[in-house]
Structure P
Amino acid sequence: MKAGGISLHVYDVSRGLPAAGLRVELKGPDGGTLAAGAVGATGSFEHPTVRGEGLRETGLYEALFHIGTWYRSRGMMLPTPAFLEIVSYRFGIADLTQHYHLPLKMTPWGFSLFRGGA
């Protein structure tokens with residue numbers, strides 16, 4: 001059985017731009033890190049988990065988005081800690097054959113995260 005994968009896409013709606021360079025982490029049901037790195041120029045997180053590699057069990061997964069650090073690195077004056085420093089999104093995978101696309105639309109003061117179509 002081939003896993004469907006998890007894709008992350010991040011967009012800064014306050015500036016109308018993909019969140020290139022934003023740090024993300026993806027954790028599996030055991031809490032271990034499956035993927036970590038930065039979002040690319042198009043706002044997508046390119047990692048083998050997109051193709052289902054490393055996904056071996058159903059359960060609760062977690063995506064962490066380092067929003068505060070990203071906005072500060074872009075010159076935005078935010079307090080420390082920022083209102084949104086790290087956004088944690090816990091989601092369940094019940095069927096490993098399906099693809100789970102998680103688009104994040106963000107500003108320094110709010111966000112929308114949902115399961116999108118991929």
Structure Q
Amino acid sequence: MSAIDIADYNARWLKAWTDKDVDGLCAFYAPDCVYKDPQTAAGLTGQEALRAYLTGLFAATPPITYTPDEVWPIPGGFCGRWYCEVGGGGGRLRGFDLVILDGDRIALNEVYVHQMPA
């Protein structure tokens with residue numbers, strides 16, 4: 001794995017989430033990536049499955065703003081904590097990503113999310 005600035009990488013990646021930029025997000029993921037979040041606990045495999053999921057997700061959600069909090073390097077990738085403001089009275093979330101990289105592309109992404117108190 002080439003050395004990357006994980007704070008910068010994470011910030012650019014979360015910006016693509018905020019922008020609901022499906023093409024931009026998919027460019028971060030490896031073609032055979034595995035993605036898991038609370039709605040896809042069994043996981044999605046492959047960039048095309050992720051693209052279809054994100055397209056539906058973004059169409060169904062109000063504006064969202066992700067703010068990076070902290071990142072920690074781990075063997076093969078990083079962990080990152082973030083906050084998310086959900087528009088339309090959706091509240092505030094705190095989340096955590098486990099990211100395993102293949103070069104500069106995400107091979108595995110597991111997302112854990114918590115609703116924050118009002």
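None of the figures in this text is laboratory data; all of them are computed from the coordinates on show. Worth saying up front: this structure is predicted, and the values here are computed from it rather than measured. Cβ atoms are built from the backbone, for glycine too; each structure is taken alone.
In terms of relative contact order in percent (Cα under 8 Å, 6 or more apart), which of structures P, Q is highest?
Details: P: 32; Q: 26.
Ranking P, Q on relative contact order in percent (Cα under 8 Å, 6 or more apart), first place is P.
From which structure (P, Q) was Rg and Dmax of the Cα atoms in Å calculated, if the value obtained is 13.5, 41? Label of the originating structure: Q.
From which structure (P, Q) was P(r) over Cα pairs in 10 Å bins from 0, in percent, for residues 41-80 alone calculated, if the value obtained is 21, 37, 25, 16, 1?
Answer for the origin of the read-out: P.
In this comparison of P, Q, the computed figure 1.4 for distance in nm of label points 7 Å out along Cα→Cβ at positions 33 and 73 is attributed to P. Which structure, out of P, Q, was FRET efficiency 1/(1 + (r/R0)^6) of positions 9 and 89 (r between Cβ atoms, R0 = 25 Å, to 0.05) calculated from, if the result is 0.20? It must be structure Q, since only it matches. Determine which structure produced the value -1500 for helix-only ellipticity at 222 nm (-39500 (n - 2.57) for each DSSP H run of 4 or more, over all residues; to 500), calculated from the coordinates; the candidates are P, Q. It traces back to P.
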